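A.B. asks: Input: structures, listed below.
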Structure 1
Amino acid sequence: MPVSNFTQDELDEIYAFAVDLGRKAGDMLMERVEQRISGGEQKFEEKDSSVDIVTQTDEDVEVFIRSAIQSKYPEHKFLGEETYAKGQSRDYLITEQPTWCIDPLDGTVNYTHIFPMFCVSIGFIVQHRPIIGVIYAPFQDQLFSACPGRGAWLNEKRQLPLIRNPIPPMPANAPSQCIFSCEWGKDRRDIPDGNMHRKIESFMNMAAELGSRDGKGGMVHGMRSLGSATLDLAYTAMGSFDIWWEGGCWEWDVAAGIAILLEAGGLVTTANPPENPDTAPIQDLSLGSRLYLAVRPAGPSETETGRESQERTVREVWRRVRHLSYNRPGA
């Protein structure tokens, strides 16, 4: 169905442009990797901390993407990580206007270590909702993409989620039997009861045996930290991760991944547990909130719809995680 004022033909054109742009930007990333492998030096600068870094590659790829978008769609707004980071404001800047939200290199720390979990992320947002997403991880040659009316895809060949006949429901005792994805994040301040301490307590709750930790033990199958929120979301859309919980991400970290996950049939809401997790409504995501909880696509069981099993899983996660504080103006 058409989205806002865009026809399906217009969306298809934007999607094709974004896919081509993602591949070209990913090729740029790999060219720089090859230079490093051949003995080139990798220089980087720290931003807010020693794990919040930027390379010349981040900046060069963003300039390439921005120039291509402004040439093709001069009427659209553009928000990229590196141009935003150079400003003094930390406001939420996305408006009702069609906006491209870009991370030229998500997983910069991985990239500097040549750990292959890095990617280019291109999201297209209409009325604050990400609708088109392209994520290209060039080292693995994995292209995740989605567009309304077309579905979500891996390399434009395998529809997401990968297991589809039928799509499995969430486990009856979720989060047990789930893969739980999480990130340590860039806020490493060792403050008692600060964000890092609250994350660690939440990780412990999710991992611990059932019945432990005053009943909060989740006994998940495993915990994964890829070092890229963008790829965490892509793997959740793929169905390889069941749950992703995170605080501290910016909109360019998640825009493309949210578009892909939602088109695949996933659910995204807030990471922070409400006062009463059992009865509180499960709100739609707030893109600028920096607080995200995502659940993979799910099919029906004999007793629940897929959506009901997703919402049950959300409430079980909320019971086990701590409230995080990542406030910012304008969100």
Structure 2
Amino acid sequence: MIVVCGIASELPVAMVLAQLGRLGLPHVVLHQRRFADTPLDLETAGTGVRGNVRVDWRRVDCADVTGLYTRVTDWRVLPEMRDANEAVVERCQAWHRTLSDWIEIAPGCVMNRAIASASNRSKPYQTQLIARAGFSVPETLVTDDPDLVHDFRARHGRLIYKSISATRSIVRLLDDAALDRLPLIADCPVQFQRYVPGVNVRVHVVAGDVFAGRIETNRVDYRYAHTDGGQAQLTAWRPPDNLAERCVSLTARLGLSLAGIDLLLADDGQTYCLEVNTSPAFSYFEYHTGQPIARAIARGLARGEDSPASPATESTADSALPPRDAGSPPPALRGGEPLRSQH
């Protein structure tokens, strides 16, 4: 039995559910917004957990669960929390706490456990982990001191800047207009990096399988190219075997079974790793490249292996698909989490 945790209508979740159905794999959905009607009767037993969950009047023994796909929204922003009374808030919080505890200690394949996903909540911290794994990282400065930024810029030339948290921010060049606003960082530290020209690549590692896509764009942050009069195109790409293996190794070192790795193939010949997304909205990339990422997630969950499988690069006819304009995805995909042109 496979359990999907999240909001069923959210596109990545819906795509995983569709593939589970097509593959005939038994599964249930723990829908966050239905916490009041989905009892979790679980208790820890040593290093394990026992009990059951009831979904649509169906009782599922957690001992029968071999895979968990988790894409859980912060319960505090659920519509049901608007104007909710204290009792409802406490019930929602307790339900999510129990779910989180189960995700952390459940056997089988979990995509992903919170303890492993936490690295993405601090970009500077995750950058150190990426560097320790042997990937190159652009020279980086995190500061609230404008003078240090001027010194950093004098050494490295063009810079980009972005938020240091997990909250999405638009990556921009530190141009003259941004320099005029630099004193504002005294109230909020910001991450600055040397601007590295090159081609962006998003690599999805799914239980050891590798799916890569190249992004051609004429903007710094290709996710927003269409709003800035720019262009962005995504195409499936087969990375060299050694690069695919390094991505699988990095994913395993971070304790993940599913990851979206942002790479930059720099004009100087180096490959930089910019970030590892621990809950990737792969739907955006699957739409543009045709790569069967959702199907790989479903199959990985069915295998029930928490540690990544041996490296294997997906090789399909999809690599011959023509590029699609990433600047104008269908409305349903605009909420996706595509790769930054530089982090």
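A.B. asks: Given 0.10 as the derived value for FRET efficiency 1/(1 + (r/R0)^6) of positions 94 and 166 (r between Cβ atoms, R0 = 25 Å, to 0.05), which of the supplied structures 1, 2 does it correspond to?
C.D. replies: 1
A.B. asks: Figure out for me which of the structures 1, 2 the number 0.98 belongs to, where Rg/Rh (Cα atoms, Kirkwood Rh) was derived from the coordinates.
C.D. replies: Of the structures listed, the value fits 2.
A.B. asks: If mean count of other Cβ atoms within 10 Å over residues 62-69 computes to 21.0, which of 1, 2 did it come from?
C.D. replies: It must be structure 2, since only it matches.
A.B. asks: Between 1, 2, which one scores greatest on mean count of other Cβ atoms within 10 Å over residues 30-37?
C.D. replies: Max of mean count of other Cβ atoms within 10 Å over residues 30-37: 2.
A.B. asks: Something else about it: If FRET efficiency 1/(1 + (r/R0)^6) of positions 14 and 134 (r between Cβ atoms, R0 = 30 Å, to 0.05) is calculated from each of 1, 2, which structure is the one that comes out at 1.00?
C.D. replies: 1
A.B. asks: Assuming -8000 is helix-only ellipticity at 222 nm (-39500 (n - 2.57) for each DSSP H run of 4 or more, over all residues; to 500) as calculated from a single structure, say which of 1, 2 it is.
C.D. replies: 2
A.B. asks: By the measure mean count of other Cβ atoms within 10 Å over residues 190-197, tell me the structure among 1, 2 with the highest figure.
C.D. replies: The maximum falls on structure 2.
A.B. asks: Given that distance in nm of label points 7 Å out along Cα→Cβ at positions 110 and 198, derived from a single structure, equals 3.4, which label among 1, 2 identifies that structure?
C.D. replies: 2
A.B. asks: Could you tell me which structure in 1, 2 was used to calculate distance in nm of label points 7 Å out along Cα→Cβ at positions 22 and 286 as 0.8?
C.D. replies: So the calculation was done on 2.
A.B. asks: Right, here's the next one. Matching task: 12.7, 37 is the computed value of Rg and Dmax of the Cα atoms in Å, for residues 214-277 alone. Pick the structure from 1, 2.
C.D. replies: Only structure 1 yields this read-out.
Taken together, the values in this text are just the output of simple stated rules run on the coordinates, not laboratory data. All values reported here derive from a predicted model rather than from experimental measurement. Cβ atoms are built from the backbone, for glycine too; each structure is taken alone.
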